[in-house]
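Structures are listed in the sections that come next.
Just so it is clear, none of the values below were taken in a lab; they were calculated from the coordinates. Note that the structure is predicted; figures quoted are calculated from it, not measured. Cβ atoms are built from the backbone, for glycine too; each structure is taken alone.
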Structure P
Amino acid sequence: MTAPTYPALQLNLKEEKRLKAGHLWVYSNEVNTGATPLKSFTAGEIVCVLDAYGKAMGMATISPNALLCARLLTRDVRVIDTDFFIKRLKTALALRTQLFEQPHYRWVHGEGDFLPGLIIDRFGDDIVVQTNTAGMDNLKDDIVAAIIKLVNPSSITLRNDGRGRELEGLTSEVVVVYGTAPEQLGLSENGVTFHAPALDGQKTGWFYDHRLMRERLKHYVQGKRVLDVFAYLGSFGVQAAAFGAKEVVCVDVSPLSAQWVARNAALNGVQDVVSSITGDAFEVMEQLLSDGKKFDVVIVDPPAFIPKAKDMAKGQAAYQKLNALAIRLTQTGGMVFSGSCSMNLARNDLLTTVQKAARANDRMVQLIEETHQAQDHPVHPAIKETQYLKGMVFRVLMGD
């Protein structure tokens, strides 16, 4: 194929090694700025990455003002167009249709599906897209066209209101670009039915990544009292009720959470089992302790307490405090489901944090099982940042 006339981005000597090993990122200090000055590029344009000798490494999108200045889309030298996205999205779709009976899943998981900066979640015939880099934002028309070609959706919504877009100099927007978005998105997970906000929920409206951890609830909650902290739409709590819990209390700081939890509980006929408390998670848990409350299963799945490496100390302290409260609220012999979506918190660090929380409160814990992000969130082996989710199930015992 004739090389397309894209501008070149040339690397310094020996800086191609990471790309050759499979990585997709180029940092600004790896670029030969004498040959290809970063200031000569426009944010979001397509470039052909060259090694120091001028050999093509592939096509990338560029963010010239960022430390992470380029993201590789393909190792071929080719046009990046609708046909390119049809091929990539079709490959990603084949995995999901093999794994899931219903079309409710993350269709594209950024670098994990070799499409850095792109997230696509599927709610049946309704598709929610996030373009989180200037490059993907520039390509959104091709992405939308590819989606229409492959699945003939009822609606496509761009949920481009994440904080990461600011780093790329992108504006925040939520816009329906195809069809008519429903009032609420419908999905089924582990045999339990949910509705999620179509235009104003968190991220794309739902968090498919903890599907595996939520499935494990069925082995622990039958006839039990359950506390679900950071409940959002009740993804854990409502599933616990559907799996046979006798009482579920959901906690979230947003008043809208209680409304959605009630709606999803009613959707599954477990409204008499599920209740909500609105308030700060730490304050509510402290109050429950003061009131002498105990639960058989406590679930703590917070937002990322360590969004950046510099937040490590503060974040670990928050995880330890949260898990200490969870452990203290758990009956002897009960279970704590502890989750973390902080990429910067390693698996062993979470384990150590929970152990410290237990010993500080004269408890012992046993790690019973672990889960990770679901199969629709594939990990890129060369990019550790794509393996971010941890889920651990602990048994709590007295410290004698």
Structure Q
Amino acid sequence: MADVKAESLTKIFGTRNSEVYAVNSLDIDIRDGEFVVFVGPSGSGKTTFLRLVAGLEVATSGHIFIGGQDVTTRHPRARRVAMVFQDYALYPHMSVRENLSFALRNLKYPRREIEARVQQVAAMLQIDMLLARKPRELSGGQRQRVAVGRAIVRNPEVYLFDEPLSNLDAKLRTQMRVELAQLHHQLQTTTIYVTHDQVEAMTLGERIVLMNDGVIQQVGTARQIYEEPQSIFVAGFIGAPPMNMLDGELSRNGSGQLCAQFGDRQLELPGKFAASYGKQLDKPVVLGLRPEHISGSNGRDPGGSGIQVPVRPTVVEMLGEYILAYFEFGGTLLTAKLDPDVDCRVGETIELTLNLDKMHLFEPETGRVIPPGNETWPGQPNDCIIAAHNDRTRR
């Protein structure tokens, strides 16, 4: 096992006149035995980073360290990593046994050791009864287990997973997520996992690295990223349904209470926010509030500083364990995630309660969060965030 570290890692595609920064000055330190998930939209640079670690791409600049050794220019075979690809990449003319043993045979391992390793890994992944079959005779889940087994049998220092579950159906993805988590608990090998699926990221990752435009936006546990997003991008990407965003500005009402004005609607803000926002009147802001922090009159108690507002839902979706209600507020379409016993109907007025203690305010120009209790505007970037507006992403 080994730790993985990247220092100012950059990968540029294209020509001098048309450069694309796939990975832009990336710094990350992945601890020995840690399971880290890189997540982000298509084109965010997460797979390019994985390929740089594997040695399948050559870095434009920067360094990659595995186990404390600089491997930036080393051949992939010399890096002691094993990669599991999205499309399984099994040899169709070989049996499962031959696929599992292929790398070891190329490395001239003794036949007895190869057979022992194959049997051990096959039993671990519950594919020992499939060793004589060809890939075309396997289901999608079985093929994925063989692909994972081909990586495990090499006993690498680092596992690299490139969206390995994206070709599976929803039920099988859930099953494989559980199996991968159990496998990591058993092996305790450093694992870097790439996905565009936030559910996979939040359920598998000990830490999550959220990327966009080749730049790390935030690093943290699933709870940290969900409850303390450091930018509008992070707040909007993590969470389903995504966080509601309202464009407005700060003001004071007739009694001097700090408010946020959204079109013709005004919300009084909880007193704890006065220290951060009280001196920033007439400044544009973006207020973020997650759908589950909006409740119905006969649903759960949202707690905190609840502000009741009458709304008329334009769409209501009954999803069994909860209701999604869509309504207009201050010129913006918002989503509420309500308890199923809330009486909510399209076109009929309902009182909804907004828990503003759970709100987030963002500076619209930079997209950075404005943290409560900090009088700067906007707040200084957190140590775990590289701001999305960084000029280097636009060179």
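Identify the structure, out of P, Q, from whose coordinates mean count of other Cβ atoms within 10 Å over residues 56-63 was calculated to give 21.6. Mind dumping the intermediate values first?
Details: P: 21.6; Q: 15.4.
Answer by label: P.
Looking at structures P, Q, which one was percent of Cα pairs over 12 Å apart, for residues 224-263 alone calculated from, given that it came out as 47? Before the final figure, lay out each step's value.
On the way: P: 47; Q: 66.
Here the read-out was taken from P.
Between P, Q, which one scores greatest on mean count of other Cβ atoms within 10 Å over residues 88-95?
Values: P: 16.9; Q: 14.4.
Top value of mean count of other Cβ atoms within 10 Å over residues 88-95 goes to structure P.
Mean count of other Cβ atoms within 10 Å over residues 48-55 was computed and gave 15.8; which structure, P, Q, did it come from? Mind dumping the intermediate values first?
Details: P: 15.8; Q: 22.2.
Clearly, the read-out refers to P.
Work out the source of 11 here, i.e. which of P, Q gives that when relative contact order in percent (Cα under 8 Å, 6 or more apart) is computed.
On the way: P: 11; Q: 15.
Structure P accounts for this read-out.
One of P, Q was used to calculate distance in nm of label points 7 Å out along Cα→Cβ at positions 184 and 208, giving 1.3; which?
On the way: P: 2.0; Q: 1.3.
Matching structure: Q.
A value of 1.17 was derived for Cα Rg over 2.2 N^0.38 Å; which structure in P, Q was it taken from? Intermediate results must be reported in sequence, preceding the final value.
Working: P: 1.06; Q: 1.17.
For Cα Rg over 2.2 N^0.38 Å, the value 1.17 is produced by structure Q.
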